[in-house]
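**Q** Next come the structures, one after another.
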Structure 1
Amino acid sequence: MLRNQKGFTYPVTLCLLILLSTTLTIQIEQYITEKRMLNETESILKQDYYFLSTIELLQSQIAISDPMPTTGFLDFNDGQISYTIVELSERELEIKLILTMKRGNGEVEGSAIYDKSLGKIVTWNEMN
């Protein structure tokens, strides 16, 4: 009975092996994609946090100090922000931010308009 199969085992084994390797390849590709997405999301969240922290710090410095700082740097764990403050009018200031990440994400620029009478940021633009 065993000698009467005429080559049945090899094609079944080959099909199972192809199916298993295809499934494994798909799962590995999905894992790699999710890992890249996680790293990208982490980088974007860090950038947003760095911008927000800098803007909050500059808002408080502008509100407290009469001779406001016009340029400066802030260092973070994974990046550095340089800022410049330009007076647009007696009522408005423009804050330009340039974020340089340490892990090679390039530079991200942002600008904000600060209203002195309101004491807060009125507009925010981020450019990649």
Structure 2
Amino acid sequence: MRYLADTHLLLWAGNAPEKLSKTAREIFKESDNELFFSTVSIWETAIKFGRGRDYFTVPPVTLRRGLLTTGFQEISITSEHAMAVLGLPPHHGDPFDRMLVAQAMTEGLTLLTSDKTLAKYPGTMRL
């Protein structure tokens, strides 16, 4: 399977793995799975880390390096992804999360998330 992890799961995987569900831990460990992270997660981390948000304690350069080292593949944001946001229902107002949904749908990936609101989107979303 091919999975795109949302920003919170990426941060938990590197900083607080006990917060990950058993399912998420198994998906991350399964060698047959292809794991992806989005440039949007690094962008979100850079903004929120730079503002001193409590939850965003990992510098974005450290997060990205760790993800690439552990076998995650990076997905850049394209204009196709940006246009796909237009077709999304307004379930979620966060532009970072909406882009993750659009990328997962466009690229045929299952979005792994802990956000119940994201799971309402069409396509393959997995809590």
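What follows draws every value from the coordinates through simple rules; no lab data is involved. Just so you know, these numbers come straight off a predicted model, no measurement behind them. Cβ atoms are built from the backbone, for glycine too; each structure is taken alone.
**Q** Given a value of 22.4 for mean count of other Cβ atoms within 10 Å over residues 6-13, point me to the structure among 1, 2 it was derived from.
**A** 2
**Q** When P(r) over Cα pairs in 10 Å bins from 0, in percent is computed for each of 1, 2, which one produces 11, 29, 18, 11, 8, 7, 7, 5, 3, 1?
**A** The structure behind it is 1.
**Q** By the measure mean count of other Cβ atoms within 10 Å over residues 46-53, tell me the structure among 1, 2 with the highest figure.
**A** Top value of mean count of other Cβ atoms within 10 Å over residues 46-53, among 1, 2, belongs to structure 1.
**Q** Can you rank 1, 2 by relative contact order in percent (Cα under 8 Å, 6 or more apart) and just name the one with the largest value?
**A** 2
**Q** For helix-only ellipticity at 222 nm (-39500 (n - 2.57) for each DSSP H run of 4 or more, over all residues; to 500), the calculated result is -16500, so let me know which of 1, 2 that is.
**A** Computing helix-only ellipticity at 222 nm (-39500 (n - 2.57) for each DSSP H run of 4 or more, over all residues; to 500) on every structure in 1, 2 gives -16500 only for 1.
**Q** Continuing with the same structure: Where does the value 4.8 come from, among 1, 2, when distance in nm of label points 7 Å out along Cα→Cβ at positions 14 and 78 is the thing being computed?
**A** 1
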